[in-house]
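Derivation of every value follows stated rules applied to the coordinates shown; laboratory data play no part. What you see is a predicted model; the values in this text were computed from it and never measured. Cβ atoms are built from the backbone, for glycine too; each structure is taken alone.
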Structure 1
Amino acid sequence: MIDRTRGLCMLALGALLWLAGSAHAAAPAGSDGTLTVRLENDALNGTDRYYTAGQSFGWTGPVGDVPDVLGQLGHRLWGDGQQRISLGLTQLLFTPANTQISPPDPKDRPYAGLLLGGVSLIQDTPTRRDVLRVDLGVIGPDALGEQVQNGFHHLIGDTTNRGWSDQLPNQPVVELIAQRIWRVRLGVAGPLEIDMLPELTGSVGTWRVAGEAGAMLRIGQGLGADFGAPRIQPGLTGDDAYETARRFAWYAFVGADGQAVAWDETIEGEPFASTRHVALEPLLGEAEIGVAVIVHGVRASFTHVMQTQSFRGQSGGVFWFDSLTVSVPF
């Protein structure tokens, strides 16, 4: 199983590199892509628990920098629009509330690491964004969750988490995600613009099967530069594409979403096997607040997320974490 999951990860990496090379060869002269780094963490809670950390590194090409096969697919699905391709590598870490006992509490969320390589096709009109993404990767020790979390704790002189030896075993991940965001302009208030970004997202795969509906309300200047602040999914996200030629834009935002979750392997464990698991909470709600700014093409955003229980018996009331993203043209 380990060799098979490693082989799948290598195949995913090869596909990402091929698509990046194909897109770069087709790029118009002088065009800019963007590099994005995103960090999510519950560190301000003072504990490691539940969705404890996420990190994502991505490249998004300029408009029109899309392999023909993907461009044709997008136009058939959504009609006319400006297209980009985005490639990313994401790691997510999940732990129980008490990380200082081994073996972990069997009634708490299992330890799980998730490592994904993703390819997204993004298509925009002035009033709508459509995204289709495929993720390939692994849940389990090959996702390197223990090494990353305990390595960082060792670096900063913090205690290591003791239950990673009981994390969920290696399983390959294949995930398909489809997203649509609408831009609804609500008017102006002096120099400020106001808009609403309703959003629908569906995901199906071996990691998670879920549907999501939500909206983000924004007030600021230059709102047409993007479709909302980005986050690691699941959750509201405007994705990594934005107008890199924009000299200045900013906005403050609030948002909320509801998720109907039919399956989550990081909670329910490996299917058809006796692994650590807890009972899934099928309805999940989130609220968020934050700010985003673009200065000379560099975009930065900060989002504070509050989340209801994701599994039955989850302690501590509302769970919250923070998301920080920086994107730089190159």
Structure 2
Amino acid sequence: MARRTIRQPSPTADLDSRKATILEAVVREHIDTAQPVGSSAVAATSHLAVSSATVRSEMVTLEREGYLAQPHTSAGRVPTDKGYRYFVDHLQAGIVGEAQQQQIKDFFANVRGEVEDVLAQTSTLLSQLTSYTSVVVGTGHAQSSILSVQLVSLDARHQLVVTVFADGSVTKHSVLSSFDVSHVEVAEASRQLHALLIGTVLGARVQVPSRTDHVATLVREAVATLHAEAPTLEGEQVFIGGSSKVAESFDGVETVRQVLATLEQELLVVSLVQDILDQGLSVAIGSEHGFQPLASCAVVVAPVTIDGHPSGAVGLLGPTRMKYSEAMAAARAVSAQLTQHFDGDDRAKS
């Protein structure tokens, strides 16, 4: 699937303090109520000590400049993507609450299993923390260094290559020989294989032995078997948590259907998350991510690194009126703990 390039958000000019305060009040009120916001509500909540008429005049200006929109002639106004972008760009970093911090701490203290199991459970955790649909992407381990590799003899002509990667994943591949191999030869081949591959990544050039004895031949066959898998192991894994929350977050049956249909396309989800990260963003709002079925969505992402390398991301998908501060804080906290969890596993295996 061809990669899409998201639209880099256009820099928003700084607003004067009154307009900025009014815009913030509109955004926060609309996030809370999902309703158009009128000038009287802003005047009552913004602590500006100005009349509704003054607020209304400023809101007209903000509408003219593209920060607000008026969905109905007699209604209040709602933020546009540009309005949300200004709000997010000027948002102070949030923190997760004490109860959430404890929930995250307890989760990572107790979670066990292969990397795929941990990622799947993490997607559920993130959705529970925020009430939004979560996306957890693991990049696969083609670019993750090898921590351990060994040969296990199943019978005289059948060996198993067991490889442990720095991202916590484990693979097993069969090596079928055309000759009988003794347990002593398998043990020596395993020792040489470990020395040859430790710290490398799949597909990296290594100096395999050119001898023709059984040990050297077995080492060459094991390396060839592992490296043959490299192209197929680059594919990302996607775990979606809280898909049912889509219906709670969006108005309109068609919007819900489009969002759910998008989440079923794993390659598209991976591309979306990766494009956002490649642009150096933590939030993509509405039309910024350039995918029409998600025009009413915002996506919050935070990268995950394992063994010092980018190894995926955690994200949240919700309506553009999502609670950005809470969502961004939760994504950052979970990504940090996920990184620490896998790095801790790596140190334990070293």
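For this structure, a couple of remarks:
- Computed 19.5, 61 for Rg and Dmax of the Cα atoms in Å, for residues 132-283 alone - originating structure among 1, 2: 1
- Entry that produces -5000 once helix-only ellipticity at 222 nm (-39500 (n - 2.57) for each DSSP H run of 4 or more, over all residues; to 500) is calculated, selected from 1, 2: 1
- Of structures 1, 2, the largest value of FRET efficiency 1/(1 + (r/R0)^6) of positions 36 and 124 (r between Cβ atoms, R0 = 41 Å, to 0.05) belongs to 1.
- Distance in nm of label points 7 Å out along Cα→Cβ at positions 212 and 292 from the coordinates reads 1.4; which among 1, 2: 1
- Structure responsible for 6, 25, 35, 24, 9, 1, 0, with P(r) over Cα pairs in 10 Å bins from 0, in percent calculated and labels 1, 2 on offer: 1
- For the set 1, 2, ranking by relative contact order in percent (Cα under 8 Å, 6 or more apart) places 2 highest.
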